[in-house]
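What follows is a group of structures, each given as structure tokens.
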Structure I
Amino acid sequence: MHPDPLQEWLERFLQHLHHERRLSPHTLSNYTRDLQRLHDWCRDQGVSDWRALTQHQVRAFIAARHRGGASGKSLQRQLSSLRSLFRFLLREGAAAHNPGQGVRAPKVRRTLPHTLDADQLARMLDAAPGDELEIRDLAMMELFYSSGLRLAELVAVNLGEIDFRDASLEVTGKGGKTRNLPVGRKAREAVRAWLAVRANHARDDEPALFVGARGRRINPRTVQERIRRWALRQGVPQHVHPHLLRHSFASHLLESSGDLRAVQELLGHADIATTQIYTHLDFQHLAKVYDAAHPRARKKKS
């Protein structure tokens, strides 16, 4: 018998998330951290079986974490992880009820995402690269802003996946969902410039479009650091990171087009309750909205 039944079932659940639900490493890490905190708290409270955990104790756990400084957003995720664990335990016959049901986290104060204005972005993206790695950096930034990519999505792009003829890119986002994205003129030009020198930096057998110093797929932290340094050199006053470019993409496109549905589709938001009405939009409509509205996709007037 396992010396710690709580830990045994927790490990089974995490294996289920990894092998059956195929969650991303980042999401799996969040689950692991949240549920390990719950496990440790249960042990401290003398709870040695998941069946024994009550709704009252879950409320006490959330209250303790709140007093410890955890944000409302973190506690909402914690409760979501707990409920998912117990749905698994119910399915496996290792629990008789879900003690997370009916427990609410403190309300999250909604804040608007920061964005760069179009002039700041133009100053950043119109700067000339000084060497071949900066050609790569510019291509990455143009692609972030052109297509609203998440960091993990950009790092995962492989050679040949950008269709220059159709000016599009298919990416796999959260939950394994794919979406087809337009790639603007400036981004296509920047990627072509990188492709012209990529062979000087990439291993022969490396499929990734963007590579790091060792010739292998670029590390997400490297992407973040290179963008931060580029922005500082161009005199951009705020901290620039990949998600800021994604927010700016969404904000500028929405301001120009007024088409909230198209922007939601392009961003690939996974919340079905929010995006369900947008799923029937076809790519041609999205591309038309994009070409007419995106600051770096519009053709210059002669």
Structure II
Amino acid sequence: MSGEACGLIPVYKPEGWTSFDVVAKLRGVLHIRRLGHGGTLDPLAVGVLPVFVGKATKACDILPDSDKAYEAGFRLGIATDTQDITGRILSQSDRAASRKDFEAVLGAFRGEIMQLPPMYSAVKVGGKRLYELAREGREAERQPRRITVYEAELTEYDEKSREGKLYISCSKGTYIRTIIHDLGAALGCGAAMTSLCRVRAAGFKLEECFTLEEIAERPIEEVLMPLERAFDGLWKARLNEHCTKMYKNGVKLSSSQIGMPRSYDRDFCVFGAEGELLGIAHIRSENDEVRAVRNFY
């Protein structure tokens, strides 16, 4: 993985920018065309946006840690078409809701739940993005999707203003504004998201992120993280010189050749003789055969 820059930059996405805007800006700043991001954030949102550089873009869709965590602001008594404060108001309610009321309904939003994707989302139906249909004033039939909410905690709440904040840790593909919208429906008064900050993604935390200004001012070596950082939780196989050549030539290796227990049946990192991350592979215990999942060399 020598030569062109390759790795990850944990970027702090500013409010008002799309994820694509951030990537486009960095292409100009870094003078690198091959960039990709891990996990779209709405323009309203701020926080952790992992940006993949060079050959690392091949890893965008295979990250082992796809879970994310957010801090979200909300306001009760209002429902909008976008499910956040930027949308068109659909309904308003003066119905009171205590902290105890909120906590009582919040429990139903923890664990495995089914969530209906919002119309203002990038989900495709019939070949078109839902937000494209929504902007045309059209409603599309959507199918609920299974998501997992690991943590959902009410961290702040003012009963008078009916405004507060939630901390939510969840699986990939979860819409936080939809959780807030559905919470409002459960309380019978409606709710809209007023702010969103992603505090963890791809194993990176908010405090590790660089602003666009910092990235522009520093050498790329100071902000670029090695790609293997995103695969910290995987077992690591370090090949000798002979096995490195075999792996690069597509020769099937066995567990004994890479020093892995035969019973191991999952993805793992493959490092070459010189310490470079060659790729992510999988070994099947039933036939003791290593199969490449994605190579980066």
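Readers should treat all values here as calculations from the given coordinates under stated rules, not as data from a laboratory. These numbers were taken from a predicted model, which means no experiment stands behind them. Cβ atoms are built from the backbone, for glycine too; each structure is taken alone.
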query = Where is relative contact order in percent (Cα under 8 Å, 6 or more apart) largest, in which of I, II?
reply = II
request  = Please state which of the structures I, II yields 1.00 when FRET efficiency 1/(1 + (r/R0)^6) of positions 47 and 175 (r between Cβ atoms, R0 = 30 Å, to 0.05) is computed from it.
outcome  = II
query = Looking at structures I, II, which one was helix-only ellipticity at 222 nm (-39500 (n - 2.57) for each DSSP H run of 4 or more, over all residues; to 500) calculated from, given that it came out as -5000?
reply = II
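Given that Kirkwood radius over Cα pairs in Å, derived from a single structure, equals 21.9, which label among I, II identifies that structure?
Here the read-out was taken from I.
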query = 18.8 is what came out when mean count of other Cβ atoms within 10 Å over residues 63-70 was calculated for one structure; which of I, II is it?
reply = II
key: Structure from which 11.5, 36 was derived, Rg and Dmax of the Cα atoms in Å, for residues 207-246 alone, options I, II   = I
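0.10 is what came out when FRET efficiency 1/(1 + (r/R0)^6) of positions 135 and 223 (r between Cβ atoms, R0 = 25 Å, to 0.05) was calculated for one structure; which of I, II is it?
On the way: I: 0.95; II: 0.10.
It was calculated from structure II.
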query = Any idea which of I, II comes out highest on distance in nm of label points 7 Å out along Cα→Cβ at positions 31 and 71?
reply = II
